[in-house]
Structures are given as C-alpha cells and as structure tokens.
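Listed below are the structures to be examined.
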Structure P
Amino acid sequence: EVHNKGVTVDGKDNIPHPLLRVVWREGAGETAGHYWAVVKDNALICKGKKGKENIGKPACKSENAYKQYDLGKAKAGATDFNIIVGNSTLIVNVDGKQKVSHNIEYWSHLLS
C-alpha cells in the first residue's frame, strides 16, 4: 500500500484511504487468480467524521473513487513489484514490465 501523511508532517488531515493497494483476487473466468492495483482516483475523504460531508456524493462511490488495473495472473514463484510515486505519476511495474502509469495530480498537495 501507498499512504499519505496529509498536508502536515505530523499526519494531521491525512486521507484515510491508501493511494494504492495491490491485491490478489481469486475471482473466476479470465481474471481468476490475478493481482490488481486499486488506485484512489481522487483526494476526497469518503468515510468517518472527516468525510461526513462527502459520503453519498457520486465521487465517493466505489466505481468513481477507485480505478482498478489488472496486473496479470499470479505465478507460483515470487513476483517483483516496483512502485514509483513522483512527478504527479504513480507507476507500477510487475516483473520489470510497466502495468500502470496513472496521473495523480489530484494527490500532489499531500505528503507521502
């Protein structure tokens, strides 16, 4: 996971949702057993007291708040994930191949 510290070094006013979460999903069909990159696609707080005013807004609905990238089928051996955050871009490389290049300009005011 990639998290943020909010707008201050002490972590106050952070967004309680990770920018990136890499997950494995058992699933079914063509994407069974694949890794996925789940990327927060905005800088809104969508839960708890701090997010009360945003809960229920279209931008906080899962299909709008997150973008999901298929990173490919998990293999029996080790998988090398290289995650780069910088220059308003999130890059995810899997076994040396770029799978994600996501513009994160909306996240640039946050410390990570």
Structure Q
Amino acid sequence: GVEWLVDGSEYRGEFVDGLKHGSGEFRWKGGAKYAGEFTEDVLQGEGAFHWSDGRAYHGQWMQCQMHGQGRFDWPDGKYFEGKYEADRKHGPGVLSWPDGSKTVGIWISGKQ
C-alpha cells in the first residue's frame, strides 16, 4: 500500500491493521529515506537510512533507533562498523578513515 502524509512524506510498503508493518520505504519531504522493516509504525529490524546530507546507516534498528550491528557511512568516505545501542556506538567496532587507516576499539555510549 501507499500512504501520503500532509507534510509531503510518503510511505510505500506493507500494512497490518492500518499500521506500517513488514517491509517498506519511507521518504521524508526533506530528502531522507528509510528502506527496511517496520513493526506497528516503528523502524524495527533490518533497514537502511539515508540522510539528505549523504550520511547513511545500514543495519539493525530498535524503536526507531540504531541498535545492534550496523555500518554508518559519512560522505567523506569514513565509516564505522560495529555495535550500536540507542543511536550511539556501543561495544566493539572499527572506524575506517578515507586514507585506509583504522581505529579499532570499544565504544561506550558513543565514546571510545
């Protein structure tokens, strides 16, 4: 199904009892988009979020937050692969830089 919101956003995907549930894609008016799994209108499960400024996250989601294993890419070529909890790097991960160097470590609430 398809849902158009008054703010110009759009959802295309599966619905259950009128709620986004299953696979789908949500596009915000400002250019951001999410493609992946939904549970009762919430980003939940595997999915990819692309911000309008070129950043992207591919991985696991819980309650509309990056949570679990994932990869976050920045437009300059830098990326982080590892664990997330409540939208922050949390646990083991690798931060890779455009020049090929890597920072390996443990992050706690977004800080190494």
Test item: mean count of other Cβ atoms within 10 Å over residues 13-20 calculated as 13.6, pick one of P, Q: Q
The value 16.4 for mean count of other Cβ atoms within 10 Å over residues 45-52 was derived from one model only; which of P, Q is it? Q
Top of P, Q by distance in nm of label points 7 Å out along Cα→Cβ at positions 29 and 77, largest first: Q
If we compute relative contact order in percent (Cα under 8 Å, 6 or more apart) for structures P, Q, which one ends up with the highest value? P
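Taken together, the values in this text are just the output of simple stated rules run on the coordinates, not laboratory data. Owing to the predicted nature of the structure, the values given are computational and were not obtained by experimental measurement. Cβ atoms are built from the backbone, for glycine too; each structure is taken alone.
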